[in-house]
Structure 1
Amino acid sequence: MHSTQEENPWQTQSSKEVYSNPWISLTHREVINPSGGNGIYGVVHFKNKAIGIVPVDEEGYTYLVGQYRYTLNEYSWEIPEGGGPHGEDPLEAAKRELKEETGFEAQQWKLISRIHTSNSVTDEEGFLYLATGLIAGESEPEETEQLRVKKILLKEAVEMVMRDEITDSLSIAALLKAARILKI
């Protein structure tokens with residue numbers, strides 16, 4: 001029997017939370033897979049939505065945020081991004097994250113993508129915005145963030161993506177989509 005796109009061919013036999021903290025939970029699941037065989041699945045549930053912003057000024061510059069990523073054990077250049085609690089409007093979270101990380105506020109906001117960051121192991125859902133009409137202000141980073149902000153032409157940020165100098169999935173998707181929308 002073949003399934004259609006709308007049918008879920010997986011059957012969950014049991015689900016047990018094996019780890020939880022304020023940001024994620026991990027469940028171990030016993031499943032029957034699409035071919036009818038027994039199997040297991042681990043699911044990482046994110047307790048926040050992923051939020052990313054491509055701020056672009058009138059001259060075509062964007063602002064990247066650099067920070068050392070503990071999980072990767074390497075420095076990473078990214079768009080301003082963070083988490084938005086479920087139940088909070090993603091746009092409000094985007095406005096907060098842009099202000100926190102860069103000091104900017106924006107007069108115009110456009111949702112440019114809904115994204116799943118790694119849908120084979122996590123249910124994380126992301127929302128990507130293009131922010132224009134930038135107004136400079138003071139940044140307000142969280143205590144866990146040691147950030148550098150880099151002003152760069154959006155075109156050059158896209159080149160950084162193409163040279164694998166930007167590897168963050170939210171950043172790649174948002175920068176390429178923003179450049180396409182703005183015809184850069």
Structure 2
Amino acid sequence: MMLSIDGYFEGPGHDLSWHNVDDEFNRFAVGMLRGADLFIYGRRMYQTMEGAWPRMAKDPTLSKENKEIAYLINNTPKIVVSRTLEKAEENEGWKNVRLVNQLDLDEIRRIKAQPGKNILVGGSELSTALAKAGLIDEFWFMVTPVIIGGGTPILGKMGQKLKLRLISAKSFKSGNVLMCFKP
């Protein structure tokens with residue numbers, strides 16, 4: 001999850017323009033996406049991804065890394081958790097989508113118990129619900145050197161303390177710092 005120094009994953013009006021993305025970040029993203037075999041998105045994150053990546057995949061000027069990112073995002077299986085979406089449709093550039101209208105923690109436990117790669121989670125409310133249930137094994141925060149002063153905080157509705165242990169940190173030339181924590 002990309003974060004500002006002041007703890008927001010998106011700015012006011014769902015602004016993501018402050019994200020600090022470069023070739024080094026894209027190489028990291030490719031590795032992270034290759035290591036996943038399922039994405040679980042909340043509604044807004046799903047709509048952001050579905051609105052951008054299928055279109056970007058068709059852009060002939062995309063870098064090699066962005067083409068692979070687009071391929072992985074567009075083709076990796078996705079579960080969308082939303083009480084308000086009526087449908088999540090597949091098409092030629094957007095595959096393997098399943099919509100569920102409520103978060104079923106027992107189903108997530110069953111999915112986690114199956115052999116496979118990592119499960120990546122996108123969305124503040126969804127991440128918070130999974131963290132509260134103890135279903136997040138690692139938190140990966142890419143902190144961008146910017147203060148945006150408002151927006152949507154990551155895990156903003158946690159309502160309880162969750163102690164984390166730093167297991168790795170990596171600085172990027174861009175100023176981004178990747179930190180991985182375990183509960």
Structure 3
Amino acid sequence: MVTFKEMDKTCFEMYDQVTQNVEIKSEYRINRVDGGLGGLLLEEVPVTPHVKDLSVYERASEYEKMFDISNWRFYMAFDGETPVGAATVAGTTENNYMLNGRTDACVLWDIRVADGYKHQGIGQKLFDMAKAGAQADGYKQMIIECQNNNVTACHFYKKQGALLGKMDAYAYYTDPETRDEIQFIWYLDL
């Protein structure tokens with residue numbers, strides 16, 4: 001039986017044990033109508049199936065080196081003693097580029113479910129806990145980042161009621177590995 005708990009920073013070693021692999025079978029591409037002046041159309045297109053390990057970009061054990069995490073919340077899911085899911089909500093934080101100085105919003109900084117535990121409601125429960133914590137902290141909106149090749153996450157955030165508010169085709173341009181990815185920013189009113 002999977003159990004869920006709100007944790008503190010002492011959980012980071014366990015948190016980082018949860019895999020963050022994304023199965024990619026398709027991606028959203030932007031079609032610019034009249035160079036973008038006529039609008040942007042998203043089209044889901046198939047790609048060569050592969051797995052992307054997002055844990056190389058996100059390690060809870062590094063959070064304190066980059067940010068003051070005193071306004072952050074951490075949630076975990078366990079199968080017995082084994083960590084199988086985790087989520088982080090970044091509250092008001094100085095120098096958090098995702099917040100752009102906003103104090104009325106928080107960021108769903110990370111959400112992950114281990115391989116073998118996906119599609120069992122674990123991500124939904126973690127998201128519900130993250131949302132409830134953000135509401136309890138008085139935030140009015142949750143900001144969520146994902147990429148155009150994480151179609152599963154896009155569908156999940158849409159299902160939660162989030163709206164796609166920004167697309168940046170050049171957000172990762174300086175990184176050769178992710179240069180072709182498009183940053184999607186979702187907004188969920190709380």
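Figure out for me which of the structures 1, 2, 3 the number 5.0 belongs to, where distance in nm of label points 7 Å out along Cα→Cβ at positions 32 and 152 was derived from the coordinates. Please list the in-between numbers first.
Numbers: 1: 5.0; 2: 1.6; 3: 3.2.
Of the structures listed, the value fits 1.
One of 1, 2, 3 was used to compute mean projected area of the Cα convex hull in nm², for residues 24-71 alone, and the result was 6.3. Which label is that? Numbers along the way, then the final one.
On the way: 1: 6.5; 2: 3.5; 3: 6.3.
Going label by label, the one that fits is 3.
Going by Kirkwood radius over Cα pairs in Å, for residues 88-167 alone, which of structures 1, 2, 3 comes out largest?
Structure 2 gives the largest value of Kirkwood radius over Cα pairs in Å, for residues 88-167 alone among 1, 2, 3.
Values in this text are rule-based calculations from the coordinates and carry no lab data. Worth saying up front: this structure is predicted, and the values here are computed from it rather than measured. Cβ atoms are built from the backbone, for glycine too; each structure is taken alone.
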